[in-house]
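Visitor: Quick heads-up: structures coming right below.
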Structure P
Amino acid sequence: MKNLLSFFKGNTPATVGTTIVLVFVLLSVLAPWITPYDANKRVARGHQPPSAEYILGTTRSGKDVLSQVIYAGRISLLVAFGAGLLATIIAVLVGITSAYVGGKVDSFLMFVTNVFLVMPGLPMIIVLAAFLGQVGPLSIALILGIFGWAGGARVLRAQALSIREKEFVTAAEVIGESRWRIVLVEMLPNMVSLIVGTFAGAALGAVMGQAALEFIGLGDPTVISWGTMLQWAQHSSALIVGAWWEAIVPGIAIAIFAGGLTLFNMGMDQVSNPQLKGSKNLKRWKKLNDELEAQRREKLAATKRQNQGGVSTV
């Protein structure tokens, strides 16, 4: 808890971004209890403008826009977090394996990573989704996750290569610790900020990619999400007939949520990237770095004492 508070102290982008994301998550979880109407049922005439009764107006089919945008967040957030989690897992596996094993394994994994990096992401996703036909949220999350890991893998590999040369990793190898333990106990804890940043970046790309796929008609039109709301607004010519709220509201929801993820990612960068640290964050980073260095020196000293004890026994 102390480290968590230390992370947010003086880190305005992380504080604001986390607050925005948590508000969206809370609204999505509480959607059945806080929405004024059933998102799937007609409640009024079509294209009713915003009013006291219908705060964000109604769609062409007479459904409440406020209820729809809150319910839509459940699907959009699930896709964003699901795709972000999948992309992060692949990035961590590829990046750390490539850095720690090295040799031909490193060359092969970086070749695959570079192939995914140079491929035009969104066009490839559109082609694949079009080949599969109308795809549901789960399929979209899988597609976006599979195509969204390469950039994070490169960053994590670079960090893992740096940690790989640290004294505490060398000491763990000398005393015969297994590779799995070295990776999980020695290396991963020192990469948490980058891993979380990778997840935030992948989730940001996923929420935008989902909206794009569904807007052009490649998603499931029966599922309420921010992308399908934009698609429905386009089909009903909402902007042309003056019903701007039907198109603007889901667009604003996407923009605010994406902005929250971006700010959170900026906050993580201020902790993990020394070149981005301001004066307040620099002091905090130095303090955390000193604590980590003290822990490493203590672990190295304990290892040396253990080795000396083993030699004396022999």
Structure Q
Amino acid sequence: MQWVEVDVGAPGPGEARLRHTAVGLNFIDTYHRSGLYPLKLPSGLGSEAAGVVEALGAGVEGLAVGDLVAYAGGVPGAYAQVRVMPAARLVKLPRGITDRVAAALLLKGLTAHYLLRQTYPVKRGDTLLVHAAAGGVGSVLVPWSRHLGATVIGTAGSEDKVGRALAAGCHHAINYRAKDFAAEVKALTGGRGVDVVYDAIGKDTFLGSLDCLRPRGLMVSYGNASGRPPVLDPLLLSEKGSLFLTRPTLAHYTARREDLLLGAKALFHVVRTGVVKAEIGQTYALKDAAQAHRDLEARRTVGATILLP
């Protein structure tokens, strides 16, 4: 990664130019940087930021210069002081939602929304397993799913993060590096297994996660923090209880503007009512993004991380 000066230019039709005030750091940024999710180079990085509208192109409605807005997803490029982007991907921030909160939570919160309300509509009485429960998405998933009436079992990679997972609202938390988490989950559920697993870790937990599910349970693989999961023979799903497996992405769940606004509205509501809190564990100067990536990949971060231009 290099810090370079570029000419941003004026917004075209349907576009807005933003001056970023806070930029979110997410694991997908490391996938783009490493080439796990290939980009056409040279490319910017970053999928989430908040800032102030500086200029608007022709045909933009519903926004004004000076509005505080945020976005998540789309073409990478949030690691910037100023950026031109499609106005239709911007969400105006309501009163009570600051730029730092939005940069810390929007991508993670929109992810949590589609996971909990659309990929698997969580209902009272469900039992969930949330991997990386002390991480960025996990720290949103856990309290939100508990608010919906679910029993939440979380995993984390250290005793300190186990404590953070419990503090976030997990009913039970397991150090998956020290214990057989599948055996622990089966014991906690009386041998039944959980209704759904939310797995952002990937390779290290994927097969064990299948063993945590009840018959016809759902495995949601939505991240690869430890690397790509192994290639799966579909027959294994039948052998383990006619299981369901999905690999969703935020882009498909927010492709329509109405879906983007629906998710943002739901997220802002649970934040403003105190169900979900923005735990900003650390901040870095934007020019120090490389160090932020090193710390994220080494599991030295907790909660959300934001980069300050």
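Throughout, read-outs are computed from the coordinates displayed, never taken from laboratory work. None of the values given here were measured: they were computed from a predicted structure. Cβ atoms are built from the backbone, for glycine too; each structure is taken alone.
Visitor: For Kirkwood radius over Cα pairs in Å, find whichever of P, Q sits highest and give me its label.
Guide: If we compare Kirkwood radius over Cα pairs in Å over P, Q, the biggest value is for P.
Visitor: A value of 18 was derived for relative contact order in percent (Cα under 8 Å, 6 or more apart); which structure in P, Q was it taken from?
Guide: Q
Visitor: Follow-up question, since we're still on this one. Name the one structure among P, Q that FRET efficiency 1/(1 + (r/R0)^6) of positions 24 and 112 (r between Cβ atoms, R0 = 35 Å, to 0.05) of 1.00 was derived from.
Guide: Answer for the origin of the read-out: Q.
Visitor: Next question. A value of -24000 was derived for helix-only ellipticity at 222 nm (-39500 (n - 2.57) for each DSSP H run of 4 or more, over all residues; to 500); which structure in P, Q was it taken from?
Guide: P
Visitor: Work out which structure the value 16.9 belongs to, where mean count of other Cβ atoms within 10 Å over residues 16-23 was derived from one of P, Q.
Guide: Among P, Q, the structure yielding 16.9 for mean count of other Cβ atoms within 10 Å over residues 16-23 is P.
Visitor: Comparing mean count of other Cβ atoms within 10 Å over residues 176-183 across P, Q, which structure shows the greatest value?
Guide: Largest value of mean count of other Cβ atoms within 10 Å over residues 176-183: Q.
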